[in-house]
Structure 1
Amino acid sequence: MADVATAAGMSAGLIYRYFDSKAAIVKAIIQRHIESDECKTAGLDTPAEVTREILALVERWQQGRDPKLNPVLTLELSAEASRDAQIAQVVRRSDRLVAERITQAVRRFAGRDGVRLSAAAARSRAVLLHCLIEGLAMRVVRDPALRRATLQPALEQIIAALMG
């Protein structure tokens, strides 16, 4: 809470005037991220555009320019969910929603290429794509010097395989 208060430029006591619990704060953070994520994915039409957006996201994370969610916060939310059942419930609900959006995107992309994926196949690909993005968040924390040139060739191949 001290870190949240510092980032918000207010005291922890004042934060609790607006939010009745830590879980309510987490819920608000996650909701903001989900709304932002929905806008970003809605206009992506090709695996190349998805790759470009993922690379741009990594760069925003590296530069601390993602106002909605950053990789350190993502890791903190995951850790807090392992300790607090109420936060775990909020995080899992959000995760299911994001997973469903990714699954729909995978099916949409595959359909454009004339590929009909079963629900199970689309879900499997979506899980891997979700893991890839979350793994990149962790990688940014551990290796802030990671370069686009290192990621791009492999990402292009992986995204094309998962989305096509």
Structure 2
Amino acid sequence: MTSQSFDGEYIARLIQRFGYGTARGSSTRGAIGALVEMARLMRAGCPAGLTVDGPKGLRYVVKMGAIVLAKKTGQPILPFVITAAKYWEVKKSWDRFQVPKPFTRANVLIAAPIYVPANADDAELEAKRGELQRALDDLEQRGERWRVDLTNRKS
């Protein structure tokens, strides 16, 4: 899923160059249509991915999109974080987007799958959102510790 913004167009083109499709939308524009398209693609056997924080923030705060998608498709959420050892940071972006530097090392951390029952009510959906938030926060902290340890070893 990529946003319908100007920046999202670049991301969509890059993703398509690697042979993947895109569903265009975000929590502020086209969310329902993008979720419907992603659910359709997932039912057809296509892998899907999205960032869980919204286009206006708060940074690293999980929104409900992934939870609703998991409920509708029956597919689990697989939380993961990729931490680059060296990167450039876009400081003026709301999320301080990081671009890995060429040939840098990266660490991929994956948490246990999170399943959302098809009959989940609002309270259970919120509990699953909290579970996803905690899993991603833990992965993010572990990734940062890896980066610091790697930097300290080189010093």
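Each reported figure results from applying straightforward, stated rules to the coordinates on display, with no laboratory input. Since this is a predicted model, take the numbers as computed values, not measurements. Cβ atoms are built from the backbone, for glycine too; each structure is taken alone.
Below, the figures for the structure above:
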quantity	calculated
Test item: mean count of other Cβ atoms within 10 Å over residues 94-101 calculated as 15.5, pick one of 1, 2	1
Percent of Cα pairs over 16 Å apart, for residues 6-61 alone - structure with the largest value, from 1, 2	1
With relative contact order in percent (Cα under 8 Å, 6 or more apart) derived as 29, matching label from 1, 2	1
Given 19.9 for mean count of other Cβ atoms within 10 Å over residues 102-109, calculated: source structure among 1, 2	1
At a computed 0.98 (Rg/Rh (Cα atoms, Kirkwood Rh)), which of 1, 2	2
Mean count of other Cβ atoms within 10 Å over residues 78-85 - highest-scoring structure of 1, 2	2
Entry that produces -14500 once helix-only ellipticity at 222 nm (-39500 (n - 2.57) for each DSSP H run of 4 or more, over all residues; to 500) is calculated, selected from 1, 2	2
